[in-house]
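These are the structures, in structure tokens.
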Structure I
Amino acid sequence: MILEPIVPTVLSVRRLPHADPALVRAYGGDPARHTALGLVTVDQDDPTYVALDEATKHAPVDVIFAHSFYAGAAHASGRLSGEILGVFGAADPESIDQALDAFVRCLAHDACFYDADGKRTVTVFPHVIASLGEYLSKEAGLAPGEPMAYLVAPPIEATIGLDAALKAAEVRAVRVMTPPTETNFACAWLTGTLDECEAAAVAYAAAVVDVAASPRAR
């Protein structure tokens, strides 16, 4: 099964070397530790969460804010809004620069949605993180360095896909986000060995492709 990648578009990348403390607090940061901020918007939210996590492996930064926007990139509030806003906080601008570089690399070469029906009308995110960073490990309740399958698809595709993934591999669900999410997709985070996470992701993607091809099969 070979799926066409849909590479995310990074819409904006900005840095605040000396952010106002009120702004830092508003976004969940600690002005005593987060004097510099890095802000990003992207047209795909789940790859962005992965890229934010990846950046924490390359720089001493915290992800102080990350939220998807309602209804997704197709209904964005502006040309640069996309589907998500992410904010890094750090003690110095150099750390922010390192994090932003790692973030952009991840989206260019690693994390992306895939076309599941040949028309880009059904997409799937069957991503495996081999080693979690500080951000997603906290969100998932796992230890940094553990593997995790990060699985996303539209509602019915995601439901069928999750059932297939859980039956195909020795994994456990650490978080299941039923629809509707902000972007009206559904999401699951599974953990186990790296091989089992990869097997779960393959089964998930295959099930999504099957539903896209035969939506009324019983």
Structure II
Amino acid sequence: MPKTLLYYITDRTAFPGDEPTRRARLLDKIAEAASAGVDYIQLREKDLPARELESLAREATRVISDLRTENREPRTVLLINSRTDIALATNAAGVHLPAHDISPAEVRAAWKCDAGAPASELSPQRPVISISCHSPAEVLQAAANHATLAIFAPIFEKKDAPGTTPQGLDTLHQACRANIPVLALGGITLRNAESCLRAGAAGVAAIRLFQENDIAAVVRALRSH
């Protein structure tokens, strides 16, 4: 049975305290996620100016690299939300593309242009690309564009966005027929995650599920299904 894919989306603004404190808390959480075996971490700090985002991304890649040096087991990869340039500059593994962003082909073209840069264990020749999808048709398009993963949302109603219309499990099941791993996002909890996997999802993506809990315990629970 394939391993359940786990995808942590960051939000340092959810942590209390001033900016240095929140940043430190986030880096600790990234280290916790990597140590626990989370497959993907999307650095999604969209409010940060480019220079500060790049600095944070460098620290995040260093945290993951240090864990890999200490223990070859962690294989967590870091993706940068939307910013291919910052992903390349910081040796991230790839990018996450919001809906209506540039295409996966454009990301790969930029990666190819940068192929002359010093090789890094964390920055593969072929980038990892996840893409936001909100309909089965968009998932099919992501597969046709050779994205790595489709992040399908929102599956369930979210407490902080009560006006959004959830896709539901039936639509998730339709989306999972595409030839691409589909991860369920939106209101995912330990209670409802199993229903997403039964609907065909290759795994789950979340902010609060990882950021507000003991990640090792979450990983054990999700992978015991």
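Values in this text are rule-based calculations from the coordinates and carry no lab data. Computed from a predicted model, the values in this text were never measured in an experiment. Cβ atoms are built from the backbone, for glycine too; each structure is taken alone.
Brief remarks on what is shown
- Which entry (I, II) yields the derived value 19.0 for mean count of other Cβ atoms within 10 Å over residues 92-99: I
- Structures I, II were shown, and mean count of other Cβ atoms within 10 Å over residues 52-59 at 17.6 was computed from II.
- Structures I, II, by distance in nm of label points 7 Å out along Cα→Cβ at positions 156 and 188: label with the highest value: I
- Of the structures I, II, the one that 1.00 was derived from, the read-out being FRET efficiency 1/(1 + (r/R0)^6) of positions 20 and 100 (r between Cβ atoms, R0 = 41 Å, to 0.05): I
- Origin of the derived value 3.4 (distance in nm of label points 7 Å out along Cα→Cβ at positions 4 and 132; candidates I, II): I
- At a computed 0.97 (Cα Rg over 2.2 N^0.38 Å), which of I, II: II
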